[in-house]
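In structure tokens below, several structures.
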Structure 1
Amino acid sequence: MSKYAVIQLLGKQFQVEEGQTLIVDSLDQEIDKKFDVTDVLLVADGDKISVGQPTVEKAKVTMSVVAQGKGEKIRVLKYKSKSRYRKVHGHRQHQTTLKVEKITA
């Protein structure tokens, strides 16, 4: 069993492993910049599991920003029957691609 952690980032929870890439909503970070996430809810290293109350003390996950970009386009359609009303909008969410460098407990 490998080492993994459950973190809270931007109000959402993610299960991450070392070396994993992760796509999240837009972060205000520069590309190739490293930062630490200290909201670690659980750390598992083989049979040793640490569960936080609500976070694990002295645990952090080091991540680096790989890319900033946009997600796939979604189409939003408004339609009213019998009145010839149709309106189509498109939306592309800004996203940040992160790489998990290290998990320390």
Structure 2
Amino acid sequence: MYAVIETGGKQYRVAPGGVIAVERLPGSVGDVVELSRVLLVGEGEEVKVGAPIVAGAKVRATIVAQARGPKIMVFKFKRRRKYRRKTGHRQALTRLRVEEIVA
């Protein structure tokens, strides 16, 4: 069984037992999170597609870690103008372990 969920403005394909990194969600390590924006649920040949979400479907996941992603360098430059700006960014992430998909 698998599902496509939406969180943080992005879509993820998940299956029970899988670990995904999503944008920061409130909670601490060990907390259970219910993701209710399920766009698609599939099991074998049977696929339920929502319009836009599947009614009554939920994904339960456990927070494994609250971490930060890799550093991304942002460099702005205009030639012949002595203009340079260098900054960095690290996205706050939550790692989730998918426990079950309720459809």
Structure 3
Amino acid sequence: MGEICEICGLPKEICTCEEMTKEEQKIQIYEKQAKGRKYVTIIEGFEPSFNIEKLAKELKQELACGGTTKKGRIELQGQHKQKVKAALIKRGFKENQIDVY
């Protein structure tokens, strides 16, 4: 028997919790200037049950940049607002859920 989802109690193979939380989220993407002339792209607004570590790893690989997860948000090194929006849409998020500032 496989693992059981902590949220819905169904086996992980048939669990749809992650897909359902994608539909309920309102994602904000913005940039801020860090030290010197360096920029950081910040993605926040995820539900607490959403696996942001997995998404952060995928985004870092796709965008070829460094980054981290802090306080329920993803921080990527560099200016990637539009690329992140496109990557999130490709991963199943709807365009009207994503706000780019």
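State the single structure among 1, 2, 3 that was used to calculate distance in nm of label points 7 Å out along Cα→Cβ at positions 56 and 80, giving 5.5. Value 5.5 for distance in nm of label points 7 Å out along Cα→Cβ at positions 56 and 80 corresponds to 1 out of 1, 2, 3.
Can you tell which of 1, 2, 3 yields 35, 17, 10 when semi-axes √(5λ) of the Cα gyration tensor in Å is derived from it?
On the way: 1: 37, 17, 11; 2: 35, 17, 10; 3: 27, 14, 12.
Checking each candidate, the match is 2.
Work out which structure the value 9.1 belongs to, where mean count of other Cβ atoms within 10 Å over residues 32-39 was derived from one of 1, 2, 3.
Working: 1: 13.2; 2: 16.1; 3: 9.1.
Clearly, the read-out refers to 3.
Quick note: the coordinates plus some simple rules give every number you see, no bench work behind them. Just so it is clear, the structure is predicted and the values come from calculations on it, not from any experiment. Cβ atoms are built from the backbone, for glycine too; each structure is taken alone.
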